[in-house]
Every structure is written in structure tokens, then in C-alpha cells.
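**Q** Once you scroll down, you'll see the structures, which are given as C-alpha cells.
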Structure P
Amino acid sequence: MPPGSRLPKSSGRLDPLAAVRAPQDPDCDVYLTGTVFLDIIFTGLDAAPVRGTESWARGMGSSPGGVANMATALARLGLRTSLAAEFGDDMYGDYCREELELGEGIDLSMSHTVPGWHSPVTVSMAYEGERTMVSHGHETPPADRVPEHAREGPPPARACVASLVPDERQDWIATAADQGSRVFADVGWDDTGRWELDALRGLEHCEAFLPNAVEAMRYTRTDCPRAAAHKLAERVPLAVVTMGAEGAYAVDGRTGEDAEVPAIRVPALDTTGAGDVFVAGFVTGTLAGWPLADRLACAGLTAALSVQEFGGSLSAPGWVEIAAWYQHVRSYDDQDPTALRQRYGFLDGLLPGCARAWPLRRAVPTIGFRA
């Protein structure tokens, strides 16, 4: 997007891709699929629960979780997001579906409700900068209980986000790539302990691979995140390694370009979903055609804003939150405001004026209230 241009509104949201859209483009910006959990987050605990005692939390929130964290982060950044997921045939499932479809504007036409299936649930307890989670769920519905429309494969989309699992075959990734979608992938902990890149089926179809530093070093048998990124760039066009408090480092294997952006120092309350928000920010910048360093900066900023709030999808920032932070940082900040303004100067031409005070707080939703 040219410097100085503003993001126009589309259906009440800012559209970061307005400058690059064309009539022949697909309606969907990003497609993803996975399991939606109901997340229940307890906050305000002074310490970890002790066995045999009862602990009271000062706060509680509920929200769609699991793959919904990523879908929400993408949608709040203005991307037209399509999610294919099964929803439980219970009140939890109805709540999650309503929040995603009506509250976040996510396209759920590829999703479906499974009769008699209970929604997976995760209870998260945040205390002392840490989190403890307990999850419960039933087996994924068998294929013969999935409607025909949900078996058709991914729709045409600018991009897809996938979560790779060792030895797990996900045929839709190849289908999406063949249709012209740019595939961005992250990865979870390898429970097999092998840490073999060849076991990540679908990696060969990915444009970008975004592991954290520990994952990247284990997969590449290196002892440095930056060295790991260079090794990964031999396997994928773009390797991005997140390094926690050190920021993020990326290597473009096609051009040899690399970029590193330091992390923004913030008081972290809950890191749930921060990785998803980072990926969403990076995808947004990539689809908008920004330079590599600006994409890393956008991803790191959105992740930093998210960890200052509790919950996964609850904490995903939108452009209003980003604009409020940038307005604040231009006036005063305790961590070298000049350097921050220089690093995030690309936001000058992107953000609308923001009259809301910093810090912003989203309302914490809960189940039970009806209009």
C-alpha cells in the first residue's frame, strides 16, 4: 500500500488489502480448518490452585478457542476469513458459532453442527504470569457424519493457515496450494520426540513456516534460532522464527533477504493465543505486500498487544487497538519512543485517527446473558 493512503472501511471494518484487491480475486482472503473449543478463563488468581482446597478467581471470561483463536485474530485485522470446523450440538457449540459468525464476521459456510456431539472445552487458569489448562473433549466425528458440503475441500482463497502435525496427512493443504493459495504453517510440540522435518507432511506446499525458536532449533539440529531460520529457508520459501522476548527473525530463501525485529516490552498477563496472533499479523502484512521487516514488526506488535489481556480470541487486537497503541507511543513511552516510532513508522499511512484512550480494554464476554 502506498505511503500516506488510509485503510478504507469494508462492512464496518478496516480493509488492509484494499490497495491490492482486484475484481478477479477470490472472495475469501484466508481459509483455515481445525477444532473449536469453548475456552473458560479464570483470572485474578493469587497463586496456583492447591490440592484439597478451593480457590476463588476475581475474574472469568468465556470465548471460542482452539482454531477460533487464529480465525478471530485474522478477522479482527480485517481479513475475510473462512473457517471449516465441527460445532457441538449443545449450548457451548451454539455460543461459539454465534460469537464467531455474528460477533467476528467469520464465514462459517464450510462448517457444520454435529448432532449429539459435545463441544470440546478448555479451562485456563492464569496466575503469576503463568497459565495452567485442563481440557476435555470427545473423539472427532467420523467422516460419515460430515455433510457433503464440508468434504468439498478448501474454497479458493488468497491464503490458508495450517497447523502441521508430525506424520499427520492433511490432503487439503496440497489442494489449497494447487488452487493458488499461499500456505502459512505453524507447528506444535512433537510428542514423538523425533523432530524430523520430513515427518511434517504438507511442508513442501507451504510458502511460509513459522515455528518458535525451540521448535526451529530441534527440527534443524542447530543451537541458534537464526541459524535454524537459514536451515529452514532451504526447505520453504520463507522461514520465520519467533524468539520470545528477543523478537523474531525471518529469512527469505528465494532472495536471501533476512530481517530481525526486537520484541516490544510489555507486562504479559496471559500468552494464550499469542502465537496465533503473531501469524495473523504476518499473514496480513504479507498479503498486503509489505516489506519483510514491516511484516515482522506488525506480527510482533499484534502479539505484544494480545499478551496484555487474558484469553486467546478475547485478547486478539484489531486496528482500533493498534491505532490507540501507536497514538500512545508517539506521545510518550518508556522504552525509547524514537526507535519505536521509526520502526513502526509504516503505520502512519495505514491507521485512521484514534480518539480512544490507551490502554484499551475489550468487554469480557460470558455465557448466559440474553438480550
Structure Q
Amino acid sequence: MTVFLTIVVIALIGISLWQMSKILKLSQVKGADNSQVANDKDNNLQGKLMLAFVIFMYLLTIYCFVQYHTFFLPESAAEHGIEYDRLMIISMILIFIVQFITQGLLHFFSYKYRGNKNNKALFFADNDKLEFIWTIIPVIVLAGLIIYGLFTWTDIMNIDEEEGDPLIIELYAYQFDWRARYSGEDNVLGKANVRFIEGVNTLGLDGSDSYGMDDKIVNELHLPVNRKVIFKMRSQDVLHSAYMPFFRAQMNVVPGMITEFSYTPILTSDEMRNSEFMVEKVATINKIRKEKSKQLVAAGDEALETYEFDYYLLCNKICGASHYNMQMKIIVESEEDYNAWLKTQQTFKEQLSAQASN
């Protein structure tokens, strides 16, 4: 019955609109121009609207940059991110210059050369000089940008385990959490396979591989500052994505294969937390949370905790119902603090011994 009444109401609304359109048509002044051909008045209006639109678009763009600049990421906390950000800025500047010129000319010409019955259009078949100019300039600019991008990409993705003394860490993804595995004193990760997952062996380490006995499995990622880190990534179930925005790092974590990424942290957690950008941002967040807490307390709920900045490893693939909650804290600290923390973590061999004794 409800469906029938809904259909009847929709039909009546449609009939009413149809009747109103007929009334409006009959009420039009006699002698009004009902022609479908644009006249000078129409052309003037459209030309002015085009000019007004491009001015509005530029003003809106400027406003958004001024008003929402705090939504951008701060300076990179990884060494390669400096070059990455520079490439991004150059690309955006070029895009905005081209957009400003082309859109400005397009809308200005739409206004300047709007239709007029007294004007006659100029026609010519081609202009080789103009075609050469507007072809060669984009070719040169894009070639330079692409070559620069390729060199930058190669430098970022060139993972050399023999260079310096890199730290080898495995990032292990599963629905819906992360685990990190440190390679121990030998700096070599032991073999692993999901078929070996049992008991405390949550990452499937091969118990017959001696290289894995000193590996350490943790649920909080600690990194020493100014030391290269090579991440080897595995997934237990579905496609995940290891995303560390402050380090300008992202890599898919694919079931059945190992993917790699590396970077060198250059800002500790404390340094980023105390930076001018982050102090201002945290203050803004806490101000919003304080206002929200007043509403929660009034409704009988608990107030929100004070926010404090930390680096996090996130999943950037929609991997299931709890995807939003798949994150792991990252702490970048001095080499001394890192070594002290690592000594307190159990090795895989110690975990197996504790399981056997229990």
C-alpha cells in the first residue's frame, strides 16, 4: 500500500509540474523572442558569465591555498622526501602556470569575441609557426619533467643492501594489524612462510633456519634516526598498502610475494612533534576535541583524550571492515635509545622456549 501511495504522489507531482509549465507558457508576454537562435543580448550575457566564472575560479583557488594550507604535510621526515617534495612542487607550479594562462585566455576570448551580428569571423586554414610553437614548448617541458622524475624515482627505488649499514626490517600485514620483524644481530631475516603459522609463531618463521632464531617480532616500530632502513613487506591474506605519509613512503603489500622500500629517517618523533607546524596543528586539533568533549560530557559520555602527535604506519588499501583501524605506531629516536629498546625485546628463539616451558 505504501509503494502504491508513493507512486501516486510522484505521478501527481509530475502532472502538477507539467500543468505549471503550460501556464507559464501561456502567461508569456506577446511578442517575446521565443527563437532558439542566440541574439546579441544572449551573447553578451554568456560572455560576461564566462569572464566572471574564471575570476571566481582564481579567487577560490587563492582562498583555498590561504585558508587550508595547514592541511598539507610538513617537511619530510625522510631523506629522499626532500627530493620527492621538490619534484611535486615543480610539477604543481608548472601545472598552475599553464592552467592560469590557458583558462584565463579561454574565458577572456569567450568574452572578447562573443557573438555580434555586426562582426564577421576571420578564417584561415592553418599556421605552421603557431602549431610548431604550441607543440614544441609542451614537448620540451614534459620531457624535462619526465626525465627529472625518472632520475628521482630511480634514486628513491634503488635499494642496495651493501651500501652503508642498513637496518633490515620486515613489515607483516594481516587483517587488521601490522607486525614488524627485526633481523637480529646478524642483520639477516630468517625464512618465513604462512604455512608455519602456529602458536607464538604468528609470522610463520621457519624453525629450521638459524638466521631466524635471533629475529625479534614487535607490534611497535622503532627506527634509529639518520640510518638507512630497508623494509621487506609480506601479507598474510589480502592486498594491503604500507603507507607512511610523513616519510613520503608507500608500497603495496602483496600476498605471495615480498615487496621492498627503503628510506633514511632524518627527524625524530620529538623533533617533528616540537616543530612549529606540528605544534600549531596539534593545538588546533585539541581545540576541536575540547569542544567535542563538552558535548560528550553533556550527553553523559567520557571526554576525548588530549591528542599528541606520533608517526604511524597505515594501510592505504581498503582491505576489509576494520581497514580504518589498521595502523602501527612508529617511533624515530636516537641510535642509543633504539639499541636500548631493541635489547628489551625477545628473540624468536626465546619466544619458542617460553612457549615450550608453558
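**Q** Taking 4.1 as the value of distance in nm of label points 7 Å out along Cα→Cβ at positions 125 and 205 derived from one of the structures shown (P, Q), identify that structure.
**A** Only one of P, Q returns 4.1 for distance in nm of label points 7 Å out along Cα→Cβ at positions 125 and 205, namely P.
**Q** With helix-only ellipticity at 222 nm (-39500 (n - 2.57) for each DSSP H run of 4 or more, over all residues; to 500) derived from the coordinates and found to be -16000, which of P, Q does the value describe?
**A** Q
**Q** One of P, Q was used to calculate Cα extents along the principal axes in Å, giving 53, 46, 46; which?
**A** Considering all the candidates, the number was obtained from P.
**Q** Check the numbers for mean count of other Cβ atoms within 10 Å over residues 69-76 across P, Q and tell me which is largest.
**A** P
**Q** Comparing mean count of other Cβ atoms within 10 Å over residues 189-196 across P, Q, which structure shows the greatest value?
**A** Answer by largest value of mean count of other Cβ atoms within 10 Å over residues 189-196: Q.
A short reminder: the numbers here are calculations on the coordinates, not readings from a lab. In this text, all values refer to a predicted model and were calculated from it rather than measured experimentally. Cβ atoms are built from the backbone, for glycine too; each structure is taken alone.
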